[in-house]
Structure I
Amino acid sequence: MSNRPIIPKPERESYLKHRREFRTQILTPILLLVLAGVGLAVLIGVATFRDSGDVGRWAAISTIWMSIPALGALLVIMMVLSTLIYGLHRLLKITPRYTGLAQEYVQYVSARVVQINKQITTPIIRMKAWLSLLSREEEK
């Protein structure tokens, strides 16, 4: 026996509507496609192995049908990669203009930081220099 708590399923109208839609919009089409596929496989088997069935022709047809899903998947992958390449191309066309602007802003900020740093540290360095000079004169 498991120690997991029993979670009651909600009986809200939206949940019930979702269950109905799941049955009619998802489950039913999938089951129909599976039944159609099984029926088509049985039909092909009967047509192939009858007295006048042409096994070579049906082998070629089945090879074509087996390659269609692979081609569809490759088409989707090609479309995704094409979209990524196009997007990167557009981005690289726009990027130099904005990277130049960003570089100018960074150089401006860097120059201001150096300037403010000099303004803050110069008086302190001068004061320490004078204090060290005075301390040397007192030692003499």
Structure II
Amino acid sequence: MIVLADTSGLFALLVKNDHMHVRAKLNFQYFSEHRAQLLTSSFVLIETIALLQRRVGLAAIHDFQSKIIPLLEIIWVYNDLYTKAVQRLFILNRRGISLVDCISFEIMESRGITQAFTFDEHFLEIGFTLAPFHDLD
């Protein structure tokens, strides 16, 4: 199983007072037990680090860098992927969906990935599933 890791899932995993922290930890444990491959983009890394720095501090970035990033396959965003994501952003024409989301959608579609580790409902709206939240209820 390959799962795309999004900022909201990664942030919740690292921040103990986030309202989705427990759920994120349970999901991360599920991924480990089921040998899921977690994949993300360089833009998600940047967004996650910026959010951690602004809301939590540098210690959280250190934990992310040393404990989580080594577990991720990272897709580095270059011109072609960036251009496709910007085009998608304009086609969707919705302020609530970010360029980072569009990059994730492009990666997921190009690789046939259907599940995302996220708490962002936009992934559901586009047709992906939030994994494995249904197993935790």
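Quick note: the coordinates plus some simple rules give every number you see, no bench work behind them. In this text, all values refer to a predicted model and were calculated from it rather than measured experimentally. Cβ atoms are built from the backbone, for glycine too; each structure is taken alone.
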Task: Which entry (I, II) yields the derived value 0.05 for FRET efficiency 1/(1 + (r/R0)^6) of positions 33 and 105 (r between Cβ atoms, R0 = 35 Å, to 0.05) - done: I
Task: Origin of the value 2.5, where distance in nm of label points 7 Å out along Cα→Cβ at positions 25 and 113 was derived from one of I, II - done: II
TODO: Work out which structure the value -0.94, -1.14 belongs to, where log10 I(q)/I(0) by the Debye sum over Cα atoms at q = 0.12, 0.18 Å⁻¹ was derived from one of I, II.
DONE: I
TODO: Identify the structure, out of I, II, from whose coordinates helix-only ellipticity at 222 nm (-39500 (n - 2.57) for each DSSP H run of 4 or more, over all residues; to 500) was calculated to give -16000.
DONE: II
- [ ] Identify the structure, out of I, II, from whose coordinates distance in nm of label points 7 Å out along Cα→Cβ at positions 17 and 81 was calculated to give 3.4.
- [x] II
Open item on the list: Quick check: 0.35 is what I get for FRET efficiency 1/(1 + (r/R0)^6) of positions 65 and 121 (r between Cβ atoms, R0 = 25 Å, to 0.05), calculated from one of I, II. Which structure matches?
Closed with: II
